[in-house]
Every structure is written in C-alpha cells, then in structure tokens.
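Nothing in this text is a laboratory measurement; each read-out follows from the coordinates by a stated rule. No experiment lies behind these values; they were computed from the predicted model shown. Cβ atoms are built from the backbone, for glycine too; each structure is taken alone.
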Structure P
Amino acid sequence: MSIVVNCTLERHASAILEFFNEAILTSAVPYGRKPRGPKSMARWFDSKTKGGFPIIGLEDEQGKLLAFGSYGAFRAWPAYKYSVEHSVYVHTNYRGKGLGKVVMQELIAAARTKNVHCMIGGFDATNAGSVALHKGLGFVDLGTIKQVAFKSGKWLDLSFYQLLLTLPSEPVAPALPAFTAPGVIRGPAVGP
C-alpha cells in the first residue's frame, strides 16, 4: 500500500535527487548528462513553490518515497499560463506496479483545481511505459520531434502527449504591453 503525500524539501529532497540522478545516468531521459548536486534541490523546490506547482509523492508505510511527479510552466510566456508540462519518476524497484498512474491521476486532479487547461508530457519516444501510461489516461499523441537530442552516443526522439482538461471558467488573456518606437512619445492621437 502506498500513501499520497505532498513532497517537501526537508523530507524528500535527497530521495528525489536520487531519482533524478538514476534517470540521468541510466536512461535516455532526462536529457541531462551530468548528475545533479544537492544544492540544485533547494532551487528546484523553490521554483515549484513560487510557481504554485505541486510535487506529489507516493510513500510506503515506512515513509520511503516510491514515486513522485510534478509539473511546471510549459513555456515562460504569459499566454501559456493555462498549460503545464509534467514529469513522473518511479523508483526502479517499483516500476510496472501502477505507481506512475497513481501519481499522474493525482497531478491531473491537482491541475483541475489550479484551473489548468492543458497538460503536456514530453519524453523519449522509445519509453514504452510512458507511452502506455499517457494513452491509458486519455492523452493524445501530438507527434515526435526526430533526433532532437544527443545522449550516450545516439540521437534521441522526443514525443509529446497532451490532455485537455475543462476550460477555465473565466480565462484571462495577458495584457499586451504598449509598444513605443524608440524616440517616439505617445500621446493623444491628433487628426490631420
């Protein structure tokens, strides 16, 4: 049995760091090449906290982190405020037991409460487990970018999957900045 928890820097940073570094060193994803250091975790947690993004974990009865997931901004531009990109990691000893699905379901539920409209997963095209997980949850295959990354001596393809959630009840478009050409003073329009 696993318990759903909100991950914290104090309780989960070292375990999450192990998940990240195991994936960096032994898989095609993430596309990083060097293990992360402990100091990176404070920055990672801080960015999630400042963005209001969840970090959802599954622990066993002894408090060991078995899986976790989070999401963040899909793109940094204001018009993308209703779209997020997620990641899910499952400890190597617990893969294939449905934990990734539980984490994803929790992330989807959290996204709904945050007025998110579009969830996007980007992962290596050869990751059959991620493909099956996303398809099983209703995500749609958006396509694959061929040879987008080079790691461990080979070119990697990146697949994107999308799940559209309920439209925000009152979406707000970001305000457009006023454009002023250099040297031009904006004032009331004057007729001919």
Structure Q
Amino acid sequence: MQSGTSLSDPGSASGSSASSAVACETLPLVTVALEKRHRVDEFKCSRSARVERFFIDDWPQLNAAKYCKVFVLEDLDDNNGIVGYYTLSAAILEKSAYSNSDERRAPMGLSAPMVRIGFMGKRDGAPSGVGEMLIADAANRVSRISDLGISGIVLEPEGGLETRLAQFYQRQGFKKCRKVASMYALLKDLLAR
C-alpha cells in the first residue's frame, strides 16, 4: 500500500512529545473508528492534497479490501466532523532496515512485526498538538492488541526522509530506516516517552 503519511502542520519545536506519550499511557483512546455518519467530504487539508483526498480516492478501495482501518478524531462541537485521522494496517520491517543498535537487539535476527500508519492528517485550522495526539493514540491503540506480537509502528513521511515532517516524526521518537524511505518506532519506546 502506498502511503501518504502527512500532517497539515508537522508541529513546532515547542510541541511536547513527552506530554503526548504520557497521554498515550494514561488516557483513554481519543479516536473512534470511521463510520458512515462522519462527513469525510468536508475534510480539508490544504498542505497535502493526498491527505485531503484520502477519503475520496483511496479509502473506498482500501476499506473494501480490508487493507486498513481508519480512526478519526471527532470535532468536539460536532461529532460527525473530522479534526484528524490515521490508518492502521499490518506490516513487517525487515531486520536490515533497523538502526544498527536495534538490529543487534532483534531476537534471533528476525524481521519485526509492526503496524503501519499508512495515512495520517489533520484538517485546516486544527488545534496545535493534534499530530502528537494522533501518534500517541495510535501507539495506545496498537498496545491494546493482545492477540498478536507487535514490536512497533512504521510509516513513510510524505515527501521523504529529509523533510520537516520527517523531523517532526523524529521528535516523536521515530528513527529513520536504513535502505528504505521509512521510519519506525518501537512500541515500548513510544509508550515510555
């Protein structure tokens, strides 16, 4: 699945990743599964046409094939409105894509079972901190999957690894993969932040 992980505002240096990780450990999930009642046609993200058009261009096909699940942050004033969203799907991260230190710690030299954030975005005018909140919520949601072994979250930042968006993800605890244009974070590290 081609991904377009993007946030309309990749965050500022003053954004507190520590507070988002604490929320991940102590607060209930803040997103809900996308439902027909959500007004996807009203979602606007002027910084990324791909993120904005996800619900129109990609979601119908991906949903029908069960390639991902979509979780939305509802508008507090209108629970049918969408402030932000992310998608989750199964993934594998080859051992060779790990950082050197993580590769040495990989049990038995195996590739890592992961969950992929394929798409993520927030609407124009969303409050500051929504990106951090979505990442924390995704980590919290993934940590609750007790029937599978999942070691972390992987994503591909829209525009590549040398963007402000990739820097935002690094501030949230993600590391650049070797040999592929992906980033990953071990779940234990995301939950401990």
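Numerical summary
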| quantity | calculated |
| --- | --- |
| Value 18.6, calculated as mean count of other Cβ atoms within 10 Å over residues 66-73, assigned to which of P, Q | Q |
| Origin of the value 18.6, where Kirkwood radius over Cα pairs in Å was derived from one of P, Q | P |
| Value 16, calculated as relative contact order in percent (Cα under 8 Å, 6 or more apart), assigned to which of P, Q | P |
